[in-house]
Structure I
Amino acid sequence: MLRDTIPGLDRVFVTDIDSPKVVLITGPPGSMKTSFCYHVMTKYVEKTGTFGIYTTLEETVDSHLNNMQSLGIDLSLNMQVSDITDLREIDQIVEEGEGTDYIDFLEKMLRHFKEERGDRFKLFALDSLGALYSLMEHEKNMRKKMFYFFKLLRDLDLYSFIVMERSIGGEANLLGNEGFLVDGLIMLGLDRNRGKLTRYLQIEKMRACRHSMEKHALEVGENGLKILGPIFE
């Protein structure tokens, strides 16, 4: 179960998260958004024998894997990490106003792996939504495209994690509809109390799932992430 992937996560989720689900992972820089998604995914595919894809738009594959290993998060042969550095290079040489349709590329990739892996293909992560918007800044119908993209993720019966930057104490940099379109919203934050900085996890929304609404401390140890008890302010 997903609630068993990170030690202590079962303290937050009373019942498990069933697929299909599109979950927005938000938080400020340094709140471990990427690490949380990758840790959950790798542990899940190892336990279940399923397959997952982590797509990073903000760093190279080698950089991502090195960062995860430095945090003690094991790599899995059932996980594929992809970037679109080659598409960024293509985008730089197309005529102005005719940028690459990265959503179309992602959809083709997802359909390919679903046909190839079948029901074993169970998890997908996009890191990050803000980077995708920046790459497609000339696109006029992004809200409509995102609606159908999220629909595709559900049609493929995937657990999908969408990473989105969020300022400390502020709102996520959204177009306006994402919070309504997704099935869940997990906040990874930084709490400053008595001169101490504490990372935490808080569920703001999760459809068809019983969960805690409290902030739970998030710790980085030798073997990756760990969820501790609630933070009392």
Structure II
Amino acid sequence: MTELRYLPDADDVTAFEATVEEATEEYIILDGTYFYPEGGGQPPDHGTIEWDGGSAEIDDVWKDHGDVRHGIASMDGDLPAAGTTVEGIVDEQRRRNLSRMHTAQHVVSRVVLDEYEATTAGNQVYADRSRIDFEPASFDNEDLDRIESLSNAAIESDHAVVKEQRPREQVEANVDEGRALLGMIPDHVDPLRVVAIEEFDMCPCGGTHADSLGELGEVTILDCTSKGEDIDRIEFTLSGVE
């Protein structure tokens, strides 16, 4: 089983050493990784894995029965043998953009829950934009302006973002109704990794995040479309993403 070393709060680590457990022409499995595997509405990290005499470009990362598979886009040299020490290098700019986007998603979701009592029915973050589906919701232009303004006001507060493990019972007792889909997290998962924005929001989440709201930049809502009865999708971006 691959150790997820970026948890609970090592989102800023983008270079590390690990040991190869298995290597094929399609993927490499390490004993531990800081690469984020796709999940929870967040795409996988990209980067490289290097070893004496070779390297591999990584463009996909996914979980498989407890292992994290680092998908090989291209490779120089021979495959590393099991037991080989390698250096993993995560694409730092992509990680930073995804972390900022995911934290901004939490901010927008919180604002909409507070102001419109609409829950987050689904979300997808990308390195340059993101989308959130809200239910029940039917936003007009005035609503969108308000959501954008309140989200940016929250970001300007520069609250700290705390990422830590908390007992499941404590999380269930303290998370606000409509803020988390706890029923989708298997009962055996305890403790839960929580992302808490001081004085503003708390939600169980396994994704990578900024360390403070001031890192996010300005939210700009790009579009809003209906995705079915009582479901609206908001798309947004952040200033400074590349």
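We did not get these values from a lab; they are worked out from the coordinates using the rules stated. Fair warning: this is a prediction, and the values are worked out from it, not measured in the lab. Cβ atoms are built from the backbone, for glycine too; each structure is taken alone.
Here the criterion is Kirkwood radius over Cα pairs in Å, for residues 41-120 alone, and among I, II the highest value is seen for II.
Looking at structures I, II, which one was helix-only ellipticity at 222 nm (-39500 (n - 2.57) for each DSSP H run of 4 or more, over all residues; to 500) calculated from, given that it came out as -6500? That value comes from structure II. When log10 I(q)/I(0) by the Debye sum over Cα atoms at q = 0.09 Å⁻¹ is computed for each of I, II, the one that comes out at -0.41 is II. For the structures shown (I, II), FRET efficiency 1/(1 + (r/R0)^6) of positions 33 and 49 (r between Cβ atoms, R0 = 30 Å, to 0.05) is largest in II. Set I, II, criterion relative contact order in percent (Cα under 8 Å, 6 or more apart): the highest-scoring structure is I.
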